[in-house]
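Listed next: structures, encoded as C-alpha cells.
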Structure 1
C-alpha cells in the first residue's frame, strides 16, 4: 500500500471515491476499444442492447460527473490558506494545460493517429475550460461560485432545448458551450470534435468548489445526496423538464426500469446530473475515512488521476494493437475509413467477457505504477508535478 506520508489536507473518502470512478471509467474506454458492437450499435438502445451491455455503459455515466465535481472540491481544498490571486492564477494555467493535453496527448491516445485527422476534445477539455472559468470567477468574487453553479445546474437545459441557429458563429458558440457533440472541419481531411459541452460541466465544477467547505460534513453530504436523488425521481416522474429523452413503459418491467434511468450525458441533463451526483454525494457520506485494505487499494488510483487516466488509455490501446495483429489483421487494415480509431476496424471486436477481462487486467497492471508515482509526487519538490 501507499507508505508515503499523506498530506494533511487529503481526505481519504475523496481519494477512494475518485479511485472508484477512475477504475469504472476504464471499463468504458476498454469497451470502446474491444467490444464487437462498440462502433456499430448504441449500448443504451433498448431495442438492440442486452441488460448486461446496458449496465456496462450506464454504470460509467457516474464517472465524469463525479470526477468533475471532485475536481472542484480538490480546487477548493488546495486553495485553503492561499490567496485568491494565487489560486486563480494556478487554476487558469492548469486549465490551459489540460486543454493542450486533451488536444495533443489524449486525442492521440484515443486514436493512435499521428496525422490527427480527428482531434477529440473530451473530459480534460471540459475540466480545463471549467478551471479557467473558475479562476476568472474567483478573480471577481468567490461568493459567485456556488450561486452560479446552482444556476447553471438547474437552468442549462433551457438552452440545450432551444432551437440552435444553423451555421455561423452563433451555432458554433452555443453548441460548444451548451450542447457538445459538434464536429467541424479544419481541412477536407482533418476535423475537431467537441464532445463535452463546456458550460454544464463548468456548473458541476463550480458546485464542487462551492461545496468544498462541506466535504468533511457527512450529514450535509447525505442530505444533499438524498435531495438530488429525490429531485431526479420527481423530475423523471413528471417527465417534462431536465431531460430530452422521456422514459416510457416498455414490454417488460426490467426494460421499463432501464428506460427510467437512461438519461442524457451529451450534454449532461439536469436529471442525469441529479442521478449521478446524488449517488456520488451519498457515497462520499458513507465511505469511512479508515485505512481499511479496500480503501488503501482504491485510493492509490484516486490520488494520481491524471497519471492513471493517461496511462490506462495508452495501455488499453497498446493491448488493442496486440489483439489486432494476433487475430490475423494486417498493416493494410490499420486504418478503417469508417472508424476514427487506428487498429480498430469497424467490424472488429470481442464479446463482453473478454472486455471485462481486459479491463481488469488494465486496472491491475497500473496499480504499482500509480503507487510509485504517488510516492514520487509526495517526495519531490518539482514545480511541474502540481500540473499532473
Structure 2
C-alpha cells in the first residue's frame, strides 16, 4: 500500500489553495466559568494527516481534543468534519473515535473481545466481527495474543490493543490523548514507529495530543504548538524547529540558545545585530524587515555551534568562552560554556569516533562560532 504519510508530506495540501481540509476548527473558544481553556482557535487539518497538538500542561490541548470528540461543547465557534458541522451531534454519532492515555481496557475480557466490543454493540454479524478482529490484530501484530487478558500483556501491547479497538470501527478521525505517555522511553520510541506504520496502512486522519516534543516531531506531518489556550504556531516539524516564530516556540521545541540584541543594519540579503550577551557582532544571511535599533533576539540551536580551541577566521558569530560543564551522552557530548558576558551556552557535538585527539575538557579556553544561516531572528 502507498506510504500515505510520506505522500502527504510531498504534496503538502496545506500549501494548496484548492485543497479542502478534512477537519475545520473555526474560532473555537471553550470557557469553564471565568477561565478560558481554549481561546478562539482556528485550524485546518487534511485527510490522512497525523496532526499533533503540542503544549505543556494546562495549555488547552486536551480540552480542544474533547471538543472535537463531542465530550465538551464549545462556548463559541464550530467544528466541521468532512464538511459536516458537528454542532449538536453526540460523541457516539460522530465519525470519530478516541484513545485515552489510560487505554481503558476491560480487564475481564480477552484481547480479541476487547477489540470486538464496539462491533458487538452495533449488532454486526459474528462472522464479520471475527474477520475484522483477526485482520486488525494481525495489523497491530497481536494475533498470537488474542486469548490473553490485559494483565498478561506488556505496556506496549496494551497500547496496541487500545489502538486496535479504536480503529476497528473505521472512524474517519482518530483522536489520541497522550497515547504513549504510559510507556518507558525506549518502548515509547519503538511504538512511535509502529503507530506511524499502522496509520500509513489505514490512511486514517490522526490528531494526537502530546506534551513530548520528540514524539510530536517523530509522528506528525504538522504540529500545532499551543500556549495559554491559543495555537501560537502551526507548521511541519522542520518549520517549527528551524523557523520558530517566537522565543516561546524556540524554547519549547528542543534546546536553544537565545541572544538579546538590537538591529544595527537590515538589508535584503543580511542583518547585523549588536549583542552584549553574545560579546560579538551577530550576522544573519537574510533580511528581516525590522527598523534599525529595534530590540530582537537571535536563536541558535546547540548542534549548529562549533566549539574549538583555535580561534576561527570569522569575526561575526564568534566569541571566546570557558568550558563550565560537560556531559557525555554516548552518541553525543553536551558542553556548557560561559561567554565573557557571563551568558551560558549549550553546545552539542556528535561522538563520531571512540577517541578524539582534540578532546576539550573542563576549564578549557575555547571559541564558539556558527554559520550566518544558523541563527533565527525573533521579534517576540
Structure 3
C-alpha cells in the first residue's frame, strides 16, 4: 500500500506545468504568472502631491506665518504642459497632482487660510522641506520587478501591475477538468428518490470546490455502472481534459470499473490504494499528459482526496508550490491515531490568545458522514501510530 508521502511524491513527479497564454491584466485575477513582470516606468511616475494643499518653495514659507499670491491650480488630471512655480507664489494642488517645476514642498490645506477675493493663501505653520511630496521613483525605479513567475494574481497584485504600466501578462493556461460521477444509486438534486437511492452530493461538491479554486473549464457528468460505458466515457474525458476526476468505482466490488477501464484505454497506473483514512482506495493514473484521479465514493473521502491530491496536481499544472498551502497548528486534545494509516481529521481551526492555531476535532468523522462539514475549516494530518512523528503539532490544510 502506498504511503501518503509516496503518493504526494508520485503526483509531483508526474504532473508537469501546462502551456502559457497572454491575457489582459484586467482579466488576470486568479491566474498564475508564467513570466516576471517589470515596471515600465518609475513609481510614482512623477513628483506628485500627497495631499490637497499648496505647492511652494520651502524658502518662501520658512518664516511662516506668511501670505503668498496663488498662481495656477493643478488638479490630479492630465496636464497640457508642465506647471511651473513662480518664486514667491503658491500653486493650488490636489492629491496626486503633478508638482510644478520649482516647488520642493507641499503645505497641506489644514495649515492654511485662503482668501479667494485677494487671490492669496496664508501659511500659518512652518513645515520641513519635502513635506507631503511624493518623489518620482521613490517606491520603485523603472525596470524593477513587480511580480515573479509563479505568483498568483490577487486583486492587490493586479492593481500593482496596472500602476506599473503592464497591459498584458503571460500566465499559465487554466486546466481543463472533467468530473465523472459513478454510482447507479445516486440521483441528481431535485429528482425523486427511489428505494435504495441517495442524492448525489459528490458531483455538486466537486464542481463547487473546483469553481471556488478558480477553475472555469469544468464539466460534470454522471456515468452509469456499466463497464462499457465507463470505458467509453473515460476515453473521451481523457482525450479532452488535462485532469479527470471520478468519484466511486475504484475499490474491489463487482461494479468498481474505473481502474480496469482506465488501463484498458491505455492509462498508466501511478498508484492505487493509499495508507490513509478516509479515502484509502484512491486510484491515480496518467495517459499522455492527462491525469486521472479516481476518488472513492464516500463523500468525506472525496473531500479529503480533492484537497490533498487533486489540488496538489492542479497547483503543479499552473506552476504553484502545493506545499505552500500547508499550515501548522496544535490539537485541542490528543488526536485519534490509526495503526499504519494516516488519519485525515476534519477539524475547526481557531486562533488562541497566543496566536497559535488550535485544531478542535469534530464529531461524526466516518467517511460517509457530511454533517460536520458546516463547521469544518481544516483537514489535519494525523500520523499513524507506526510513524515516528510527534502529534503536539499537526500539519493541516484550510477548507473554504
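Observations on the model:
- Structure (1, 2, 3) behind the derived value -5000 of helix-only ellipticity at 222 nm (-39500 (n - 2.57) for each DSSP H run of 4 or more, over all residues; to 500): 3
- Among candidates 1, 2, 3, the computation of mean count of other Cβ atoms within 10 Å over residues 23-30 that gave 15.1 used structure 3.
- semi-axes √(5λ) of the Cα gyration tensor in Å derived as 61, 25, 19 - corresponding label from 1, 2, 3: 3
Read the figures in this text as sums done on the coordinates, not as results from a lab. Since this is a predicted model, take the numbers as computed values, not measurements. Cβ atoms are built from the backbone, for glycine too; each structure is taken alone.
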